[in-house]
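Just so you know, all these numbers are worked out from the coordinates, no wet-lab data involved. Since this is a predicted model, take the numbers as computed values, not measurements. Cβ atoms are built from the backbone, for glycine too; each structure is taken alone.
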Structure P
């Protein structure tokens with residue numbers, strides 16, 4: 001009898017690890033170090049700069065809210081949307097208007113904040129050409145080779161496509177440069193005849209520039225190289241803030257060689273958006289944290305760096321704020337497949 005008891009006990013001991021191993025451990029709480037919130041950024045500027053700034057921002061948020069984050073930069077705008085739609089209640093992203101509209105329509109991604117840049121909740125597309133190109137009007141772009149940051153870029157592709165279409169201008173081959181500074185550099189080195197990228201007005205406040213004012217203030221450029229290899233540029237006493245400045249880290253001759261041909265109508269600023277099943281209380285805490293961070297000296301140093309996203313604040317918005325982007329897509333008759341193929 002004792003032998004049977006020993007056999008039964010021994011068998012139970014052997015089976016115990018198997019039974020325990022077969023029971024899945026409970027998932028770590030979202031926002032913990034073991035299960036951080038996924039924060040994605042589109043690769044619109046240098047990826048190393050985005051990662052560094054994104055980590056500085058999220059480190060501050062973690063200290064203030066106790067929420068942990070994991071920063072990533074997917075390989076393209078389309079990859080960012082795909083990753084958001086594949087996420088399960090644990091992801092947010094800094095994405096432009098067109099990317100947001102596509103993600104909202106595809107999988108219910110929700111906008112919470114719009115970025116603010118120097119008092120403005122909108123920005124523009126700029127068309128850039130070499131100053132010695134002989135191109136002096138949009139009509140001259142007929143048949144010309146075009147460098148765009150990405151076909152899913154709101155300012156780099158959607159808005160200029162609408163404007164060119166309304167003007168009955170058919171450009172030649174379109175090349176995806178991989179980012180706004182890269183589109184400028186493609187024009188500089190002759191890879192493309194013209195490029196499209198973001199235009200942020202010169203100056204520090206809305207009073208410094210209004211629509212209808214010259215696109216470039218005029219006069220000599222004052223250029224100041226920073227310790228990190230980036231540049232600050234002034235012209236006519238106003239700080240220059242468009243995509244050409246970010247391109248100077250690769251080639252400092254950009255401002256002298258590449259000029260602004262034209263700009264578009266205004267575009268709603270980029271978004272801070274969350275997957276639809278993200279916990280609402282945590283979403284609200286993160287949104288308020290971002291607003292608070294932008295009000296700090298550290299936040300301004302990190303966010304308002306033009307080599308990053310040049311963000312000076314955040315404002316609360318809802319989905320309807322991005323209806324102009326939807327209207328532009330409808331004008332072109334684009335489908336999701338047209339944009340993300």
Structure Q
């Protein structure tokens with residue numbers, strides 16, 4: 001095995017006969033020698049749990065931060081983005097299945113190389129890196145090592161939020177922002193369609209908010225599965241009860257992986273946005289183009305603060321330039 005891939009995992013338990021139990025996420029995979037976890041990124045090698053996906057990225061890009069999507073964290077900035085070839089969920093509708101649900105080519109980039117790359121690519125802008133594209137929490141040790149090596153770089157996670165409390169707390173101290181995928185407000189949706197548990201995701205959202213990590217949420221709307229008026233209104237009520245300032249992004253599902261469901265109509269996304277806008281201050285329509293729900297407006301005076309092209313216009317040090325209302329985010 002390549003030496004860079006010999007990183008021993010941080011959260012696991014050694015058992016008898018060289019078996020191990022991974023403790024990173026609630027799956028708690030019990031692995032005999034030679035077996036890999038459901039995420040495919042952690043393997044029992046000789047009685048030790050090894051992060052076999054360590055430093056292996058499916059790609060590296062310099063993205064607009066809005067692509068994450070993060071609309072309230074340094075809008076207009078660029079961020080280095082990379083991701084692992086793994087995921088700990090099994091969504092049959094996965095929109096990134098070719099890199100999350102099956103093996104694909106990767107390239108090696110050590111934490112030291114990533115630190116240098118971030119310095120070069122971000123130039124005069126903020127040094128920031130997004131662990132994204134697939135599920136970053138299955139890249140736990142790599143992110144942890146990079147965070148300790150490069151404290152000057154702000155870390156962003158685009159994540160499903162399916163992680164146990166102890167490793168979450170250990171990592172959150174290094175994380176500046178998260179977009180968390182809230183797939184549904186129904187426990188049965190997670191259990192049947194994702195092989196996961198809603199309560200774990202909700203706990204991650206609560207904890208990140210409690211620790212004042214900047215968070216935004218995304219909901220992928222899938223016809224017939226999570227698009228009813230009750231589904232949307234209950235999800236909005238959950239977010240509003242936590243914090244009405246948390247930005248909520250609704251996205252349209254497209255045919256992918258094992259799903260045969262027709263794509264989400266644009267009207268469904270816009271209707272969800274209209275429902276959410278009654279209770280939340282910042283609501284966005286993702287991956288469709290519409291004049292509605294793309295610009296950021298002041299929740300008090302409704303002045304346009306950031307244009308639909310994500311150009312800050314009406315902000316003055318994080319406040320509305322018209323009425324001085326404080327705007328949620330990092331600007």
Structure R
């Protein structure tokens with residue numbers, strides 16, 4: 001083998017590596033379209049809905065069903081990025097997303113989102129039941145059409161009404177397992193629905209300039225910081241009461257009740273501090289603090305429900 005053959009093979013090898021890297025980056029861009037951080041929360045809340053619902057489902061069917069719900073959430077994210085590319089391009093928080101960066105074209109994002117939507121809904125219907133599939137389809141429609149295309153750009157109540165889209169996944173999980181919508185599913189929906197405004201308005205308080213620049217009528221932009229802080233406190237108080245409903249209705253035990261009460265008290269404390277001292281110079285970090293804790297709060301509530309039910313199932317097996 002002469003030197004020219006060696007050089008040619010080395011060049012082909014380098015070209016293959018470059019193509020492999022480009023392909024991996026391309027896959028990463030499409031995965032980013034699906035908003036993986038949001039999708040992870042959807043997976044978790046849907047799993048809790050599935051596990052805590054009455055009824056039995058095999059591990060394989062349950063796992064595939066949760067995957068279908070995750071894909072539906074990812075499809076919603078892709079369609080959201082397709083439609084909101086103009087807004088994303090001018091906001092600091094979203095400017096590096098694949099579509100505004102030009103790594104994925106709007107047409108590709110649209111086709112990808114529609115294709116994944118159809119796959120997720122069809123697969124869920126085939127694996128679980130068609131009521132759950134219809135519910136998933138409605139969830140995608142609500143997030144993309146009702147929230148993204150209509151509410152987000154037209155009203156400061158966009159997060160309040162649009163928050164229903166993020167609250168549907170545990171209900172879909174519940175329907176997968178039980179075949180119908182029970183009171184427990186409605187309570188899980190209400191917890192996320194009421195959690196959404198304090199969570200996102202806290203974010204909007206320290207990102208208000210971004211939203212104003214993009215022309216999105218978030219509450220701080222339209223009504224001002226004081227009104228937003230009052231709304232956050234009001235929703236936090238109602239959320240704290242609703243978070244106790246799983247225990248009151250007998251869907252959760254003392255472990256959940258104590259944990260939910262402690263977490264809710266701290267959430268209300270932060271909301272109260274934000275309302276009382278929010279305009280003070282030394283309190284500028286409170287919105288970020290509330291935003292960060294709200295993520296932990298929701299995760300912990302659902303984690304406690306999951307732990308209690310799994311523990312109950314294990315004890316029933318050993319009894």
Taking relative contact order in percent (Cα under 8 Å, 6 or more apart) for each of P, Q, R, the highest value is that of structure P
Value -6500 of helix-only ellipticity at 222 nm (-39500 (n - 2.57) for each DSSP H run of 4 or more, over all residues; to 500) was derived from the coordinates of, among P, Q, R, structure Q
Value 16.8, calculated as mean count of other Cβ atoms within 10 Å over residues 65-72 from one of P, Q, R, is from structure P
The highest value of mean count of other Cβ atoms within 10 Å over residues 201-208 among the shown structures P, Q, R is in R
One of P, Q, R was used to calculate mean count of other Cβ atoms within 10 Å over residues 153-160, yielding 27.8; that structure is P
Computing FRET efficiency 1/(1 + (r/R0)^6) of positions 33 and 217 (r between Cβ atoms, R0 = 41 Å, to 0.05) for each of P, Q, R, the value 0.95 comes from structure R
